[in-house]
Structure I
Amino acid sequence: MTTSAKPIAPYITQNVNLLSGDVPQKRQEIRAYFLSTFDLYETLFESLRDDTVFYARPQPLRHPLIFYFGHTAVFFVNKLMLAKQLTGRVDERMESIFAIGVDEMSWDDLNDKNYDWPSVADVRAYRQKVRNTVLGVIDRMDFTMPVDWKSPMWPVMMGIEHERIHLETSSVLIRQLDISKVREHPLFQPCPFAGEAPENVLIPVKGGQVELGKSRSHHLYGWDNEFGHATLSVSDFEASRFLVSNQEYLQFMEAGGYTTDEWWDEEGLAWKRYHNAQMPEFWKKGKDGLVLRLMTREVPLPLNWPVEVCYLEAKAFCNWKSSVLNRPVRMPDEGEYRRLLQVCSLEKEHCDTPIDANWNLEHFAGSMPVDTFFHGDFCDVVGNVWQWNETPIYGFDGFEVHPLYDDFSTPTFDNRHAIIKGGSWISTGNEIALHSRYAFRRHFYQHSGFRYVVSDKPVKKEFSTYETDAAVAMYLEAHYGRSYFGVPNFAKTIAQIALRQVPENRRGKALDIGCATGRLSFELSPYFEQVDGLDFSARFIRQAIALAKEGRTRYELVTEGELVEYRECALADLGVNVQRDRITFMQQDACNMKPQYRGYDLVVAANLVDRLTDPVRFLLEIGHRMNDGGILVIASPFTWMTEFTAKEKWLGGFKKDGEPVTALDGLHHCLDQRFALVAEPLDVPFVIRETARKFQHTLSQVTLWRKK
């Protein structure tokens, strides 16, 4: 039978080899890859019925679609600014609105009253500006071969692959809209072939050793969790020849799948009851039976297409199947999935050696029958739909956070995000690379299905949740750990200094900007009606949120070389009556905060201004966010470094007209018109522990200002 629709010919969907060729060749390849990605993403939104649909919210825990339309363009700007490839913003308002808040795991405020969404026309115009800006960066950039994750071209590739991820996730959101809000699109045509599903059978797979992870010298772009190394020994197992089809899943439903609680684990049962789930997300009851919602169409349920479910539903199916077969049935773990690739001769890159599969937009805009693409004894080992794995995602040995995107992987290392493998019909670029590793919360819907395995081997589902990021762990220790050399806790000291200046009748809202792991926010919470803790780093905010939610966290400190020790901190040990319900932690750029952050009686910027890209802008704008009579606390050691702040933007630490200019001079220059200094500057010490025998001992100059 014919398996292909009209191919996506105008668009480049293959990843770029970052090792081969010379600079002019690679510049042109990346340029073409960027344009193809940018255009394809915009084309996806042409499937919306009209511009009003951009403001529809497919899911209550997600932003309207207008956010996602603007977000991928803003991502390019933000990453290129971090990489010092851009010196200024394209549009400050757009880049404040669309920067943060991608999904329910982000740290943004989904309250619509906080957003004045721009028009679709304005966002289209903004995207055009970003297109031209990125092309200018690509065309002018001075880089050498190869392109690795330290290359100035890496953030361009990061933006491209990020947008390709959103190509897929946005297609899921469009699929979750009411069918009346979408329209057919000639580029996104579904498969017309449907029928009875083949009987699924189990095929033996001989075990063996698998090597996971890749080196920094790999020729394709990769996300940080792909790098590193893990060696796994895989035992013999059996695996289903086909992905679980709609027909096979229907057997589970007819056996009481959604009404028999014993097949659901605790998390699945809670999810099922909360959502009153009775069938998969994309199944609907039609006049003549079940129908399947595709991206722009509803069709009678194709029995021989793969079922698309969340992990919790897949797990319940496996538990039911275990009761039917009287054998241990589950989804494969990450090692077993890789072993399947080995035995099917699929340990290769699609961009190097093409693999016949329903992925990369090479066939239809949707699933195809589960017996279309054979890979040895199995079908759809890659492609058609993503395949849930039992393994929660974790960092390989040698894992490092990429400094330009510190919240891509680490928020998912919580034993609650299950790995998905293999890619779907719309997966392109890095998503279909051999080493790709993506993970979602177990209740999450993607174009995801599963195959099952039979094995007695238990799956490792608990990986260390100690914070191992060295910088974050050092700040956790500084905020919540032991005191060293008799130096009092810095955050607590700053809170006490600030509170002495704020009258009890003027303690409505406080802002802890640059809050890091949150100690100062917790210290202020008993005294203010509301405390906002903001930080640019998702790695730090993630820990503050965990503490606010769980009351404790654990971290790993280096003692010497590869030796570490483990610590735990708890809010109950702080000696203050923390009011967690008064605190909101958010990820924000201090130089481009969203407009709702205003009306503060106290603003504390502790050890922040000498790490900002534009401290003058921050100081000139912060007064607009404060009430008259409000107190501004600036604490900083003023260790100016060009890696954080361009020299021409330093507040002080230089000579002008032959005379020295200090940071205090710069503060007066920026603040005197709107603020009055209320006390003489004082030096407050703080200590950062690096190892058991190495410490940073620093003096932070503290100044207090009252808004006039």
Structure II
Amino acid sequence: MPSRSGSVVDCFRTAICCALFGCILLSAGGAAADEPAQPLAATAAVTFEADVQPLLTRFGCNSGPCHGKSRGQNGFALSLLGFDSDFDYAALVGEARGRRVFPAAPETSLLLRKAAGQVPHGGGKRIEPNSPHYDLLRQWIESGAHRTPADAPKLVRVVIEPATRSLAPREKFSLQVFAEYSDGHRRDVTDAAALQSNDKTIAQVVDGTDGLVQAGPVPGEAAVMARYMNFIAVCAVTIPLPGDVSPAAYAALPRQNAIDGLVWDKLQTLGMLPSPLASDTTFLRRAHLRIIGRLPTPEETRAFLADQTADKRDRLVERLLERPEYADFWANKWADLVRPNPYRAGMKAVWTIDSWLRDAFRKNMPYDQFVRELLTATGSTWQNGATVIFRDRPETVEIGSSVSQLFLGVRLECAKCHHHPFEIWSQDDFYGFASFFARVGHKGAGLSPPISGGEEMIFSRPSGQLAHGRTGVPVPPKLLGGDAPQIGPEQDPREVLVAWMTAPDNPFFAKVMANRVWSELMGQGFVDPVDDMRATNPASNEPLLDYLASDFRQQGYDIKKLIRRIATSRVFGLSSVPGERNIADTRNFSRYYRQRLRAEVLLDAVNDILGVEEDFAAMPAGARATQVWTYRASSFFLDTFGRPDPNQDPPCERTSESTTPQILHLMNSPALNSKLANDAARPAKLAASDATPQKIVEEAYLLVYSRPPKDDELQGALEFLTKGENRRRAVEDLFWALLNTPEFLFLD
């Protein structure tokens, strides 16, 4: 990073320029010295913060690929997206012996010559000579390279107009960006704002224009972000499907609860229509796998198909929520989020937090209590599993960024070093939030891996401060988007933080959990990734997300009630097969979205179908994959299908994509083949029984697909089973074939 002050030669040269041309004299810190504070209108027309710095952002000069990277580019560094005005001003005016900004002959300034392509520049030509932007920069240099006076009106927000716009494919429109100041005046800054679309296939900003946006050829939604001086505004652009759909078609759609109406409203704005309901067998399989993580048995499938009552789907959801498998399945999901690397926290600590998670879900602990017990935990990492998150992330900045992302959906990690590139959060916000954990004390086992895995005590200290990463000044705890509360030595700052997080008016807490649960049940969140909630990554259905968050709060943060609300909606029961007016939908839930089964669920399903058990290290006989308490339990199957890697620090997120090794594993795995050929496995038992070939085929389909075979499937399977002499081998091959199909691997 460049120094904040120039050399003695630089200062001498600048002083001469000031004497000759009436420029301001610069202090070592780059701020104006001995310059009388005046209202903005009384100073030079162009100033650094108000006019020049926004252009550096608009034309990408202070972006990550250019001079905004940590060490700058070719000896010239700027703060990323202009978050440090003092630093940037010193770099432009005080460094490079005054060649970047030279008031004696403005046209010779490197700032102008490189930007205009008049001398070689790695970033290429950014502005045209004698264009309005060129003239503005030249005027700033010529007038003395003024800073914006400290008492000038402050920028308070940025507004984009229009805030929403519906377009036909290929249609264009112009938007405007306005800066609003503390004295009430408004300024059109469209020509200085940086504009960016989050999906250029839906809508893109036309290069070389001020605010012109063009829709793409396909229907959908996009958010066009306007950035001006670290303030952000968003225009939501919608391109509906061509053709008209009668409002009566939407009015006639069934509504089982409030979720359905809010989804239908969104589909109407896009001109989409939902798929029909899924079959009973598809719903049965979906509900089992999404709520408890295991397949229904053939007996359960037959009973559900025989039930002719109108509310059987709702009653199924109720029964599943009371099954013991529910706790293990959802605890296994949360283990991905909080389970530590055993090399970092110790094996016993991993076991205690896993046990704590499973106990919380068995008791159906309210979510606000769940978070409170985790974030305010004290005591032994061998006795209170909730404390382990502080052993896993002992550094204050680590636990702060983890908590903000996991429980608030705010990714503050970017703001640790600079202003967040796509949000309002600054370094002050990052260190202020992390400071709530500055008093967490550790006593006991060593913290640096490799460790012995000994016991550690977590407690709250009466004092403790976190220094700002850039200024080094101690930062008091500060709520996101709020004030710095007064916290005495007798208080635990974490208690203050959790009280704010779980308050009814908190804008993040309930919403991020509602989005997370919706994603787990529906295969896609309103916001994706689920823990990246920001204005520039808007929810696909904000009214519905707001409703679910509000309902979750009103229901006492009861996770089961949230699941019940979603699973009993008509939307949850829709078919995954698209129709003519929703074939391109991937975000608006006009149909159910297919997804590969989770690794543990898939392994348990294989074992249940074949009637065999798995041996896991440090687990009793008969344990299921969803009950395994550590990722260190060896399983090539689970690793192949994307469980987190325990050797990463912390363990990486699991992968849900389908890969070639996964397909090859199911086809050729010696372990799977040995299960199929096991004398005690279901294929061998069926082959040895007196069951007819038709009964065997029907049983196999019910086990693997949770449905009876179709007529053509039955006939094909019967021909296969009866044409050979080795009945057992044929039954094994039938099961092998069914397990190697997308219908088994994916949840419809």
Structure III
Amino acid sequence: MLVPYEWLKEFVPGLPPADEVARVLTMAGVAVEALTGEGEDAVFDFEITHNRPDLLSVFGIAREAAAVFSLPLRHPELAVPEEGDAAEGMASVEIAAPDLCRRYIARIVTDVKIGPSPGWMQARLASSGVRSINNIVDVTNYVMLEVGQPLHAFDLDLVGGRRIVVRRAAPGESITTIDGEERRLSEDMLVIADADRPVAVAGVMGGLETEVSERTKAVLLESANFDGVSVWRTSRALRMRTEASSRFSRGLWPENARIGVDRAAALIAAIGAGKIARGMLDAYPGREAPVYVTLRPRRVNHLLGTDIPAEEMKDILMRLGFIVEPQDGDSYRVLVPDHRRDVSREEDLVEEIARLHGYDRIEPTLPKGAPPEVRLDPARQLALRAGEILRACGLSEVETITFTNLEACRELRLPEDEVERRAVKISNPLSSDYTMMRTTLLTSLLDVLKRNAARRGDDVAIYEIARVYLRREREDAPGSARGDGLRSSGSAGEDLLPCEPTKIGLAVMGRIAEPSWERRAADAGFFDLKGIVETLLEGLGVRGARFVAAIHPSLHPGRTARVVVAGDGDGSDADIGFLGELHPDVREAFGLRKRACVAELDLAGILAAREPVRRVKPLARFPAVTRDMAIVVRRDVPSSEVRDVMAAAGTGLVEDLRLFDVYEGPQVPEGHKSLAFSITYRSPERTLTDEEVEKAHRAISTALTEKLGATVRE
């Protein structure tokens, strides 16, 4: 916002030089982005935060400067020389939408003489970046810049029925604004209408049909207070950002409407542009109760770590326009001025005292007491630990875009009806490649593999820990609480917020280890990725995870597994993800020359399954005995089931079981396989004898034969 220095000095006599004003105001929290010119011709460019609409004017800055420099403040001249007929008999005002318009004031100007503005007014407007149009319009712009109140002037003779109605737009209504553009209005937009049609978009721009011209003889001067959110939405929907809309959208105060219209009327009379009718039309349904805040000086010093006297605090607040009265005990009752809508509690007053007292005058002190314990969210901790483990396994982290499209899901062979049901569609997509939120990390990870393969990068090992987005299906009545902690609201047709579970996605393709002189590295396969997943789960404290054969539309049949953990003590199992080799059709669709394996795990499922306390076993004191056993079982019997039977039958002496060979061939019956295990026996209490080991070994052999129909190979 541009503010000429000489205009500022009109309200604050004795103001220091412009560069000193810029420095001190910036230290007090009113940032000066730039200062151009010198002396009386200097112009400030202020950066005003959204919560301080009271500073969006020359007088607002002057009020702040007077408080900061402890100088007297002059107020704008508001005395209006009224004459002629009463305004009430010349027009009428009605507010039909009091929730969007808290106040609407109209003054009537007669005997209007349209012409150029005085030179001094044109100069001030030009230095503030505003073009001069004519005396009436220039006065409205001048007052907006001076006191922060947007105004609009209607040609009263062109207002149908000389009646103003503040209402929402009717279905199908449109208006041609003063920039010559026709605007289609929606029913949630607030308009200023006459007896027949809309004549202005409230808080944004006036209409072309009622604008002031050389033929204008009478003017209705509008000064109102519109709902900031409504103006912001309308301005955004119509793509019209104006000086008026930027001020209204930040939230003005109703009393400023009276100041603005009186200042404009006084200026019109002063420059001889017209006569001001007696009285005004003032519809004021949005009166607000005054805001009082209790201030405790001891509390102020406690929060700031200062020793500011109570009288100094009172003086600072009164310079800022607050009314401070003593209250019972060591406290004050503070009346907040209308223009300070950002002040509503004691902490806001503490901030005002601190910035005018001077942040540089507050002595630095060490915090008292013990520092608070820093605790990360458990899910966040788990994600960080998972990343450490996967990087240690040789995988690189990627961060991919969360958007995808239906074609990518088709390439993954995902059922189209399921994708349509679960996907969250994007209302205004950037391109055809980003039409929906991803429902799985596979689309993102395979896109990375595809890009690498297109550049002859066939050896890739990556992971991503990120969210997927699933549309919720309404199962509860409107307004009922859901089990996931969200609350549905609104009509039955209103969509719920999507579910956003965090997943751990892994993808490996080609070699994941560099070859050396002593070994030749082979391409990674299903069991390489399975080993990485096992390492990850073990490192995260998940014990007893099992891999169960499964079918997935994107993965190779027979080379796919679900990752299963024990449920919540009810004997049931819970899936926490899946892994497998890509289906050949998927690999071809993505243009991958080498086979690739992928996995997706649910972070919440892992968090629920992990052991909260890490268990540590002491080093063994007694020697171990190792025996090998080869067995023949049906091909469909998983090795994990064989391990479970062997561990259970080992009479508590089996410390470790390691599968070191799998064979299918001429020496094994059709439909069977040979599994060779290395079994480690150890007792934590004593050295085992040969007889004890042999007895446990025979027990394992017998259990395999009886429970699995296995044959032990000699």
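Laboratory data are not the source of any read-out in this text; all were calculated from the coordinates shown. Since the model is a prediction, treat every value here as computed from it, not as a measurement. Cβ atoms are built from the backbone, for glycine too; each structure is taken alone.
Odds and ends about this structure:
- Among I, II, III, structure where Cα Rg over 2.2 N^0.38 Å, for residues 444-643 alone as derived comes to 1.29: III
- Between structures I, II, III, the greatest calculated value of distance in nm of label points 7 Å out along Cα→Cβ at positions 244 and 508 is seen in III.
- Winner on volume of the Cα convex hull per residue in Å³ once structures I, II, III are ranked, highest first: III
- Label whose coordinates, when distance in nm of label points 7 Å out along Cα→Cβ at positions 468 and 660 is calculated, return 5.3 (choices I, II, III): II
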